[in-house]
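Please find the structures below.
Every number here is computed from the coordinates shown, using simple stated rules; none is lab data. On a predicted model such as this, the values are computed, not experimentally measured, just so you know. Cβ atoms are built from the backbone, for glycine too; each structure is taken alone.
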Structure 1
Amino acid sequence: MAQQIIRIMRPDDANVVGNVHGGTILKMIEEAGAIISTRHCNSQAGEPCVAALARVERTDFLSPVCIGEVANVSAEITYTSRHSVEVQVNVMSENILTGAKKVTNKATLWYVPLSLKNVNKVLEVPPIQYARKEQEDEGKKRYEEQKLDRLETKQRNGDMIFPVINPEPHTVGYSQSSLIHLVGPSDCTLLGFVHGGVTMKLMDEVAGIVAARHCKTNIVTASVDAINFHEKIKKGSVITISGRMTFTSNKSMEIEVFVDADPFVDEPRERYRAVSAFFTYVSLSKEGKPLPVPQLLVRALPTRLPACWASPTPAPPGAGPRPAFLSRKSSSLELFSRKK
């Protein structure tokens, strides 16, 4: 049975140009997925659990949702493995004055059930019944693909963003941005860890700041590549959400966003990479028409790297940015450094 969340979009859901904030839509998508997967994982007698978001596949923003429209978020479980649940979500908006409806978003999410007694214990997922054997085979293929991609993404994690002094316009350092957020009770699940939707909304805000700084125009979220949740974030942690431009085409911008957590309140643990993703934004005119995007200026790699760039430890003042990062839309390693 599908899970639906229906609510009218209000002014406090808007972005600066008056449409519903992309992060708000992502948060609603995650809420619907969490409800249906948690309900399913507790459908049989066993240890009580809460479904935790592990990954969001590519999410497309097909059309904006306007203030005053009703958003209908529909979630359905499409595959289960021994320890994972795949949920597919569709978002439809309705103008209740005219009755006009449109599909605005599609997303696929993966959840894992965590025990209420021991949050580090992943429980088994009750299997679902498939209408055809092909559905199960296709689901298993998607499961194996996302599992491999998660592993590759985790191995790439380690880059840091450092301040750049007097950056040149349209370089990576010019638009890179960060937000710092203290995780409070309202951000968390019953287990005391951050809701995936809360994190995604903050990530979308940072990506939007990066895009706006780069092109100085109205910008909107076009899509989100896979969001990987590598580790849980505990209540009381301070999280740093960082974003930087990694690729530009004539009409779009790719932005890497990652979340680092400092759990300094209750446990003496070093900062760790909790979440990572790539967002795609487009530039629009005041009339909502696509605009050309300024080309990202890529700087050459120095012949010798400072020692601080060899590991994800913080750099000393004035060291500049880490000089290399990988764009998912580029076939090679894009390099940049502070302009000499």
Structure 2
Amino acid sequence: MIDLRSDVMTLPSEGMLHAMTTAQVGDEQRREDPTVLALEDDLTGLLGQEAAVFVPSATMANQIATLCQVARGQEIVGERHSHMFRYEAGGPAFLAGAVVTGLAGSAGVFTGDQVRDVAQIRDSEHRPRTALALVENTHNASGGRVWPLEALDGLYDTCAELGLAVHIDGARLFNAAAALDVPPARITERARTVAVCFSKGLGCPAGAALVGRSDVLAPARRIRQMLGGSLRQAGVLAGAARYALRHNLTRLADDHGHARTLAGLLAEAGLPVDPAQVETNFVLLDLASLGLDRDTALARLRSHGVLWSNAHHPTVVRAVTHLGHSVVDVHNAASRTVQALTTG
């Protein structure tokens, strides 16, 4: 079975397992775990920020970022299909009491002018004050699309003018940096806070971090404790993350190449895939023209030995390439997909 459902399906390599089992550990809650401390130091340099907090998941990192920056009744603006708005169980509203305002985006990207049009930057008796702009990069629902640097810089400029903080949901930030061929800090250094995840393309079993300005993250550890995210000998997981940063960052471009290969093979076979939209490691396939519903299509694919998953749009399925896939896997997945969706 070739599993293309998500890059969260990766398994630790032998080298990563060795790094985990040999990591120096201590009580992370007491700031005595040397591997966690080293990882947090790595991240501040890598992302051009001042402080970092290790957490179990990027969803928790996003929620802590919100609680650090958004008072109850204040507003977050972002693309309307952002993961934080649609797939984090209403966390901003339930935990922070925040109002979320979704903006229409193109491939997950919105403009500074859109923010300017909706932002309430002064106290009002009637409207929530805008506190935070959310950027998801890469953008999950649009198929792993990347914010162009010009668009991102324009948003940073507008938010600076309006006095708004920018949070980057960078669960796949390192894929964005690889696609743009820039250091990750080029994307993140002007953000107030950044969430990064280690359990997707980097191949770790768990772990994430919230990175940002020291003053902003001052309450982050207390909030993490409140949410049940404080760990003890977390160096076991931090060891995996440090290994990934040393060994798996530079190979993310391979995953992107595999996705382009898969998309090209499917398009050549006449399936409704647009290779031009493959910017990172996602491939989207629209079933509408095939006359298949998603459940039927996914069942056929499974019966042919390849696993795809639901995408955001109700007629679309997705494949996600990762370090567990070889060139042979990609070609086999393409042939199995064509057979499943054209012959039944």
Structure 3
Amino acid sequence: MKGIGKLKSFGKKALFLFIPFFLFFCLLEWSYRGQWFDYYKNSYHYLNLDFNKEKPSILVFGDSFTANTEGYLENVKDQFGAAYNVVNAAISGTAPRQAYYMASRRIETTSPQLVICQLYLGNDLLDEDLPINWETLSFGRNCYYSIASAFRVTTYLNYKFAQISTSLNRDFDETIDPKTDTTFNADAYSPRKKMLFKAAPNYLNNTYHLNTPLKGAFDQTIDYLKKIQDQLPSGCDFRILVIPDAVAVSDRYAEQAQLLGATDFEKATSYPFIEALKSTFGAHTVWDVTPVFQNAEEKGTPVYFPNDEHLNPNGQDVLGAFVTQQIKTTSHLKD
């Protein structure tokens, strides 16, 4: 009986501690979704040291493909920087959901004449529908994803506090830098990508072909993009920049993905993901760089790192030239 009494006492104390912690976390989540504070202020300031409030802006949202001080936006700045601020509002590890959270403040403070939302087909839908898999992933990883699915502030906490999710190294080890490699090696490839294939081997097909497992995530992504578009001031253009996963760029990358744990990629001349974007927002609004990357690869210019899913310097240059040309031909901006 004494043991039962101690257990009840412990349970009451645990509940007493859990309730205020849970309520605090709910409040934190509420403040994050509403952006009561500028949660990404430091990163935003670092990426935009040359901001001039007297000039109109080109405002760009995105993830790690854009949150780069030496990336493709430098090409855009070279072409348009004299007349416009090229505002980099990208945050690594985020998706359109987080861009929507930040949009109101960024739009209000930058006076944009063009807003670009960068998508990455390699994982944006998985960021919306996290790949919980109790059979293939560790207990800690699944717990993290379960919490993150309900509390999106964990995206910020992960970003802020030394990459919390990557510290769950029962799923992968981040002791190497795959961007320094010169040849493909499945063992040395970026561990996070392999972990995603381990959790959901067919997720790239589900993304590109809008299969049932990720169709809901796509619909939610569309909703966030619409909400961003609805906030734009009169006369401001809206564009969606689509960066493909490497599997859609060349057969070589698709074969390598299988060595990393992916199922065979179902290649097509057009993909439901892209067609649905164009149908929703208009073909002129969607900038799909895939054909340009395919052309570069066919000419012998690799655009991705051998052991990392991100663009190498060549890819950044190709993307920068593409975006610059698209701004010139499909928007009202003039350099």
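When FRET efficiency 1/(1 + (r/R0)^6) of positions 85 and 125 (r between Cβ atoms, R0 = 30 Å, to 0.05) is worked out for each of 1, 2, 3, structure 1 gives the greatest result. Hey, helix-only ellipticity at 222 nm (-39500 (n - 2.57) for each DSSP H run of 4 or more, over all residues; to 500) derived from one of 1, 2, 3 reads -6500; which structure? Only one of 1, 2, 3 returns -6500 for helix-only ellipticity at 222 nm (-39500 (n - 2.57) for each DSSP H run of 4 or more, over all residues; to 500), namely 1. Each of 1, 2, 3 could give Cα extents along the principal axes in Å, but the derived value 80, 48, 37 comes from 3.
Comparing relative contact order in percent (Cα under 8 Å, 6 or more apart) across structures 1, 2, 3, the highest figure is found for 2. Out of 1, 2, 3, which structure matches 14.1 when mean count of other Cβ atoms within 10 Å over residues 29-36 is calculated? It traces back to 3.
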